[in-house]
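Multiple structures follow.
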Structure 1
Amino acid sequence: MDNYIRVGVITSTHGIKGEVKVFPTTDDINRFEYLKQVYLDTGMEYKSLIIENVRYFKQLLILKFKDINDINDIEKYKGKDLLIPRDEAIELGENEYFIFDLIDSEVYTEDGSRLGILTEVLTSAANDVYVVKTDDNKEVLLPSIKECILDVDITNKKIIVHVMDGLL
């Protein structure tokens, strides 16, 4: 899956004509307007699906795929991921990263001490929070702000941080 990015998850069927409700896992929900094709991770293979129609329903999307015209053809894929090739990902700005690129990075303090492994990124309205699991199985929560996250090296999966007072 390293060459693919998840952009949504099929949550349920919609009607009987093969449409599905999709929970988007992308920051840009409107990207489905111009996506022509996605790949369905069936668990055994990546199945190419051509997007025929996109509608919005609350915080979900309703997608119709070409040649899928019956509920029985799609309902077995509830809970499955919709992917795009990584080279079709949106352009990131400076100091922006895909969460999956950050996960499993080694985290070091500015003095070179190993803090642990980044295991999760919590998203919030104010800022993201990096969850770091220390070597003694504790969790440290670090706000993703420039005063705390000093350097991110995606290629080497290494993050340098300044541990602010009160975080440990």
Structure 2
Amino acid sequence: MSRAIKILMVDDEVKFLEAIAERLELRGFEVTAAANGEDAIQIADTKKFDLALVDLKMPGLDGQQVLAALKDRHKYLEVIILTGHGSLQSAVECTKLGAFGYLPKPYEFDKLVETLKEAYEVRLRKKFQADAERIQKITEIATGQSALGILRALREMDDDEK
């Protein structure tokens, strides 16, 4: 059984936001919309997302600030910047901050969907790799330690994940 890819979409242009969200939902994505950066960060702190689609130019927190906050707080969240005000400089800055992609508006919808699917595949690979490494560490910890030592080591691993 497959589950829908969960997307947090952030754009201050509400009509655009609603139109894209509706089109993505028709393609099987689960979209949660936020009309500004502050709301997006708050929503992301209370609900899990696979991907975020973030407008670059917004009042208040702009797309770069939202990108930085989301990547800092959510290790495996892939973020795609969608903007009508793009430049090479902002594309480079967003990439340095960890953006998966940088798409100009107006956009080609099929290209957007393709980019979202690619970002989701990358997210899954990163998560599976991290899980495999975690299992390996747990196996190493469990060998030759007391029960209390194992619990301490597991707690340290959990603290490192936060």
Report summary line: helix-only ellipticity at 222 nm (-39500 (n - 2.57) for each DSSP H run of 4 or more, over all residues; to 500), calculated, reads -500; among 1, 2 the input was structure 1
Query raised in the report: Here percent of Cα pairs over 21 Å apart was calculated and came to 50; which of the structures 1, 2 was it taken from?
Result: 2
Query raised in the report: In terms of distance in nm of label points 7 Å out along Cα→Cβ at positions 48 and 64, which of structures 1, 2 is highest?
Result: 2
Query raised in the report: Out of 1, 2, which structure matches 0.20 when FRET efficiency 1/(1 + (r/R0)^6) of positions 32 and 152 (r between Cβ atoms, R0 = 30 Å, to 0.05) is calculated?
Result: 2
Report summary line: Note: FRET efficiency 1/(1 + (r/R0)^6) of positions 72 and 144 (r between Cβ atoms, R0 = 41 Å, to 0.05) at 0.40, derived from one of structures 1, 2, originates from structure 1
Query raised in the report: Once volume of the Cα convex hull per residue in Å³, for residues 24-95 alone is calculated for every structure in 1, 2, which label goes with the largest value?
Result: 1
Report task. Give the label, chosen from 1, 2, of the structure having the highest value of mean count of other Cβ atoms within 10 Å over residues 112-119. Result -> 2
Query - Ranking 1, 2 by mean count of other Cβ atoms within 10 Å over residues 40-47, the structure that comes out highest - result: 2
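No lab work stands behind these numbers, since they all come straight from the coordinates. Quick caveat: nothing in here was measured; it's all calculated off a predicted structure. Cβ atoms are built from the backbone, for glycine too; each structure is taken alone.
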